[in-house]
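**Q** Just below sit the structures, each encoded as structure tokens.
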Structure 1
Amino acid sequence: MSLINTIKNIIPINSDLMNAIELAFFQKEYTKQHILHHYGDISTTLYYIEKGLCRIYYVNDTGKDITYGFYKEGDFVAIAESFFTQKPSGYCIETLEDCSLFSIRYNDLIKLTDEFPIIEKVKSHVLQYFLLIATSRIIALQFQSAQQRYNALLEQQPGILQRAPLGQIASYLGITQETLSRIRSKVL
């Protein structure tokens, strides 16, 4: 789905707003394993994934890389708490595949919202999306078994096993790669 179609599913778009959106968002291609956002930086950019797969991750105290989430075509991705508060983040964003992304800088989003107040509904939609992802992740880690988390991942993101490295999937599920292999062998 395209950026414009995604926004059209949230708000009506006239020609003036469409032109403003096209001027505010920039399309760029990124290669696999490109770091879009570095730990400790302020998230100044909101991305829309037209093609490809990204992940948000952090590095824990022991130096282990822990995946927070996977984001695919049609998803917005940013370090939400940093983007909306303009404070430094403890997370990174990495492309897992070659990606085609649309991006808007924080200041440009504010200007777009000032000029077209209806964009506030898009911001609200994006915030709600990030909140639901965070809530779902907390509930999964606190109340679901590893098998339930695995099944939910397959249901919510079919094809993820073919697109993301198994070690990153295991860290996302909060399990070891060996446990992931055992779970997968039961399903197959």
Structure 2
Amino acid sequence: MIISLAEPHDVAKLLAFREEAAAWLRGLGSDQWSRPYPADKLLATIEAGTVFMLHDGHTTVGTITLTPEAEEGLWTDEELTEPSLFINKLTVAREYAGQNLGGRLLDWAGDRAYRAGARWIRLDAWTTNEGLQRYYLAQGFTYIRTVHEGAAVNGGPRVSGWLAQRAPRRAADHGFLDRTPAPERLRFGA
């Protein structure tokens, strides 16, 4: 399998991919990702070079967003002084579930974060999705806290405020052919 940067023409594919995941989550009784994701916001993250796609031949089987910017209102000012990369929108196609692709994408992200000079890889998960939270804990993440207040999408309550982090690991055995450019070194401080 090959991991590469998403390109602007991938927006529709990534939105459909997210809709598939949302439908699966609805079937489990979760409202996670029930609101449509704005295509223009997705395009902006693609153009920023932070969206990555995992391919098996011509099939997109997974995606992950890895950014140096934290979502507003989640992490403390002190935490934000620590060099970190933030994981978002980790998704694996349902037909590829059960192959540990999510765990391998997290390991790939950890290796990339290590090479960028990050102290942490951090994420926020859906506050009510306890299964997802257990998954991240099993992947070596440490629970930090749950944030219920603060900036929220469309003026509603914060729904993705379960915070966790783990130290990045060099040369993780993710097994992907990495076709992404080397990560830029993180710059912190003055």
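Read-outs: derived from the displayed coordinates by stated rules, not from any lab. Owing to the predicted nature of the structure, the values given are computational and were not obtained by experimental measurement. Cβ atoms are built from the backbone, for glycine too; each structure is taken alone.
**Q** Work out the source of -14500 here, i.e. which of 1, 2 gives that when helix-only ellipticity at 222 nm (-39500 (n - 2.57) for each DSSP H run of 4 or more, over all residues; to 500) is computed.
**A** Values: 1: -14500; 2: -9000.
Going through each structure in turn, the value belongs to 1.
**Q** Assign the value 0.95, calculated as FRET efficiency 1/(1 + (r/R0)^6) of positions 17 and 41 (r between Cβ atoms, R0 = 25 Å, to 0.05), to the correct structure from 1, 2.
**A** The read-out comes from structure 2.
**Q** Looking at structures 1, 2, which one was distance in nm of label points 7 Å out along Cα→Cβ at positions 113 and 177 calculated from, given that it came out as 4.2?
**A** This value belongs to structure 1.
**Q** Now for a different question. Using the calculated result -0.73, -1.42 for log10 I(q)/I(0) by the Debye sum over Cα atoms at q = 0.19, 0.28 Å⁻¹, for residues 25-80 alone, pick out the matching structure from 1, 2.
**A** 1
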